[in-house]
Structure P
Amino acid sequence: MSAQTAIMLCHSEPSEDALWQARFPEVQVLIDSATLQARVRELGEQIARDYDPSDPPLLVGVLKGSLVFLADLMRYIPIPVSYDFVAISSYGAETRTSGVVRLLKDLDTSIAGRHVLVVEDILDTGLTLSYLLELLRTRNPASLKVCTLLRKPARQKIAIPVDYCGFDIPDQFVVGYGLDYAERYRNLPFIGVLTGMTVEAK
């Protein structure tokens with residue numbers, strides 16, 4: 001499935017997103033909530049077609065950013081699925097990466113012999129995701145695939161095959177729908193650009 005290219009993907013009619021944006025004027029809507037939900041539904045339906053219902057995948061969400069995406073995505077996958085979480089950090093409270101990838105929370109579930117689908121919020125350079133995939137491969141899953149909501153092609157330093165991608169986005173600092181800046185903006189229902197920010201991506 002090809003990713004959609006997000007260049008101000010917004011509907012023209014007024015929406016509840018406008019109420020949120022009025023409260024957060026520093027955030028410019030890039031992908032509105034209706035467009036997000038439509039795309040997440042498409043991804044969920046595609047995932048369901050690609051897996052055998054008798055041997056469904058374990059969704060591995062990468063905390064904290066993927067939480068909202070994962071919660072919506074799994075409700076659009078009409079086959080039995082289970083989920084678990086890992087937490088990996090390379091940012092801290094600033095927009096610049098520390099350069100050190102840390103595993104903060106490991107899986108509670110064994111993935112040996114299971115189909116694993118890693119669910120990410122955003123793929124930038126690929127350094128963090130590459131670290132995670134290498135770790136998971138050592139645990140002998142039956143298969144290992146990647147689903148990311150957002151991808152920044154201009155930032156990618158490591159070639160990581162992505163099986164499901166929601167949107168390709170420009171090289172801008174984005175927040176909302178689980179993504180944050182210093183733990184703010186995660187609850188915005190849309191993806192927005194935080195104006196005046198630059199970032200060294202993960």
Structure Q
Amino acid sequence: MHLRSLHFFKFTKYSSITEVLALNNVLYWGGDTFVSVVLALFVTQYIEGSSASSVGIAYMIYRLASSLSTASVGRFLDEHKGYRDEIWALFFASIIAGMSYIGLGFATNLWHLYLVMAILGVCRSFDNNAWQILFFSHIEADKKGQVIGVNDAIYGVVMGAMAALSGFVGEIYGFRAVIMIAGILMFVGGFPVLSLRKEKSI
């Protein structure tokens with residue numbers, strides 16, 4: 001799946017790679033944004049014994065898990081030549097993160113929340129490291145600003161739309177539905193990345 005019909009990156013010779021990475025990025029982080037808008041409301045409404053401080057602790061666990069794992073993940077990716085490991089890292093990060101959010105939709109206890117946030121933190125490390133390696137390794141020197149700018153514009157528009165849509169979905173269908181949809185988005189976002197295995201430059 002190369003999204004050639006969208007032509008957002010037609011000006012670069014790596015357009016097929018950049019388009020897939022942009023799609024993966026907006027699905028992964030779009031799902032994350034979808035959740036972030038309502039997470040505090042979901043936690044206090046559905047998780048037994050939770051409070052506003054529980055949400056803060058959950059985000060702390062998420063950030064700590066990411067910060068403590070990111071250097072090791074980067075070193076692991078550096079140890080393998082080529083970009084196959086980055087492709088698989090992106091794929092599995094999306095799949096595991098998506099399944100984790102879907103699982104969170106059924107959570108009832110605080111330890112469920114904290115465990116999911118720890119897993120998501122590690123997934124963030126794999127996603128960030130692998131995505132940036134692939135993205136910035138496939139930008140022509142004279143087109144860096146343009147590629148980064150277009151990608152940032154796409155990202156910003158999608159994140160804004162996801163944030164607005166999340167609130168409406170939560171009001172109509174409930175916060176569990178928001179969590180589930182976010183998980184599905186992230187899960188689906190992993191599959192386009194597999195098409196990069198066919199790229200000659202990878």
Comparing distance in nm of label points 7 Å out along Cα→Cβ at positions 34 and 66 across structures P, Q, the largest value goes to P
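Using helix-only ellipticity at 222 nm (-39500 (n - 2.57) for each DSSP H run of 4 or more, over all residues; to 500) as the calculated read-out, with -7000 as its value, let me know the right label among P, Q.
P
Distance in nm of label points 7 Å out along Cα→Cβ at positions 82 and 122 computed as 2.6: which structure among P, Q? Walk me through the numbers before you get to the answer.
Details: P: 3.2; Q: 2.6.
Of the options listed, only Q reproduces it.
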Taking distance in nm of label points 7 Å out along Cα→Cβ at positions 26 and 130 for each of P, Q, the highest value is that of structure P
Candidates P, Q; relative contact order in percent (Cα under 8 Å, 6 or more apart) computed = 26; producing structure is P
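Taken together, the values in this text are just the output of simple stated rules run on the coordinates, not laboratory data. Values in this document were obtained by computation on a predicted structure and should not be read as measured data. Cβ atoms are built from the backbone, for glycine too; each structure is taken alone.
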